[in-house]
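**Student:** Right after this note come the structures.
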Structure 1
Amino acid sequence: MILFTKRRENMATGKYGDSRAIDVSDWGRPIARFFAKRLENTPVSVLMVTHFHLFISIFCAWLILEEMIVEGCIVLVIKGVIDAIDGELARIRKRPSHVGRYWDTVADTIGLILVMYAFSQFLNWNYLLTSSLILSVLFQYSLFNHFSVRARILGSGDTTSRVNEKICPTAQPWEKQKHVDFFHKIYLIGFSWQDQIVDFIVGKGSKDLSFELTVSSLLGYGFQSILILILALNSEIELLPELIFGFNGGLMFLTIVRSYF
């Protein structure tokens, strides 16, 4: 699904400009863009799409609690595609939103917690293991997001998302400042500490961040949901902690070390 052209453009339709990076977790974006184009002239808002993919996460957690593991993991993959529709819809309508950016992060985190809780019940994880897995996944997402944001700024000048979100942004003309202020405060309390830690431990990075972005994209939801589905199809979902702590931990280490050289 990744198209290589003479310019080796990223498949995210210019998301990273002319970067040579390959966003592996972006495999579902062409599908998301297909549906976003069909929503362009409808009353469906970007936030409605975000609400819907949160609902999908809740449904996925319910399936896992009902011990329908394969079905739940299939829904996880579908959720990843739906999760990309809101961003594509905002780009197509040329209406980036700070509220949408913050709420999308909050919704994704709520969904992650619910799904990991469901897995913990099915696999009999204790509280400490469950909490450690959730924190690990959040940091893995933060690392990928860090290089994704930097690559977007470097490649296409997109500044909707920032590496450091300490300062509340000015609302876009189509959103209210009080709503931006509210969601910004939620983001600061719940998520900014992750960004600050990641920002502290990574280096300057390569010239165009292509290596760091490509490797860290393996930690993104799109690719991880495929790996989880493969585990489920092979009746090896109990290896989920090994995936998160082992394989993903190695990718994090490789990305961070490479960013210093």
Structure 2
Amino acid sequence: MTAPARRATPVRAAEGSAATAEGDTPTGESRVALVRRARRTNRELARAYPDAHCELDFTNPLELLVATILSAQTTDVRVNMTTPLVFAKYRTAADYASADRAELERMIVSTGFFRAKTNSLIRLGQELCERYAGEVPDSLDDLVTLPGVGRKTANVVLANAFGKPGIAVDTHVGRLARRLGLTNETDPVRVEHALGALIPRSEWGMLSHRLIFHGRRVCHSRKPACGACPVARLCPSYGLGPTDAAEASRLVKGPAAQ
């Protein structure tokens, strides 16, 4: 990845200006300027990560829902090592509903919090059978009523299993949204709404993937590779990490990085 040219600092609104009156954007830009920068950032990330995708392995909505529940507090790599055996044994919601608790716990123990996750999966299977004829619903309002399913998980399923708009805010998405000056919010739901107001609905799902790819590979939490960043010119946080291209390139992680 080549070193970016010196970035352009986002325009800051003067005190008492119309931009401030519009809503006090995170970087002091006008609302129009913020929207433009957010959309340009999304386009640049699309060019940098044309292969961005959900890194959980699945073949149907139920498998993705289960994998996303298992991914809490662990890595996608670990989940993908665990799910082949799980998916081979539990093929339907009814299979989870009638699962032997001890056996399922043993199968998912490596993902952590295995007792709570087992409880969620068994109850998930039961409720899918009782309320949705064993099928995974394709609406946010329905998904978030299921055991172990919050808005992040629901949006992952909506975007990747059903092709519907959904912004899944995990730790990477929330951190990068703030670092890129797209929002000051820390609550995931507020971050989701803030990003949704900046980016077209058709791009919501891919925005999540691009931010996650970027966060795992370049914009690390403790030491971002600023000198190797494809959106450095658009980032108000440029300089938090090394800006020297050679030093920064050594921080860039490969496709399997978590």
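No lab work stands behind these numbers, since they all come straight from the coordinates. Not measured: the values here are computed from a predicted model. Cβ atoms are built from the backbone, for glycine too; each structure is taken alone.
**Student:** Could you figure out which one of 1, 2 the value -21000 for helix-only ellipticity at 222 nm (-39500 (n - 2.57) for each DSSP H run of 4 or more, over all residues; to 500) was computed from?
**Tutor:** Details: 1: -21000; 2: -15000.
Checking each candidate, the match is 1.
**Student:** If relative contact order in percent (Cα under 8 Å, 6 or more apart) is computed to be 23, which of 1, 2 is the source?
**Tutor:** Working: 1: 26; 2: 23.
Structure of origin is 2.
**Student:** Here's a follow-up. Starting from the value 4.5: which structure in 1, 2 was distance in nm of label points 7 Å out along Cα→Cβ at positions 130 and 170 calculated from? Don't skip to the end; give the middle numbers.
**Tutor:** Details: 1: 4.5; 2: 3.0.
This value belongs to structure 1.
**Student:** While we're on this one: I have 1.03 for Rg/Rh (Cα atoms, Kirkwood Rh), calculated from one of the structures 1, 2. Which structure is it? Before the final figure, lay out the partial values.
**Tutor:** Working: 1: 0.94; 2: 1.03.
Only structure 2 yields this read-out.
**Student:** One of 1, 2 was used to compute mean count of other Cβ atoms within 10 Å over residues 50-57, and the answer was 19.4. Which one was it? The partial results should precede the final answer.
**Tutor:** Details: 1: 19.4; 2: 14.8.
It traces back to 1.
**Student:** Given structures 1, 2, which gives the highest value for distance in nm of label points 7 Å out along Cα→Cβ at positions 58 and 114? Kindly include the intermediate steps, with their values, before the conclusion.
**Tutor:** Details: 1: 0.5; 2: 2.3.
The structure with the largest value is 2.
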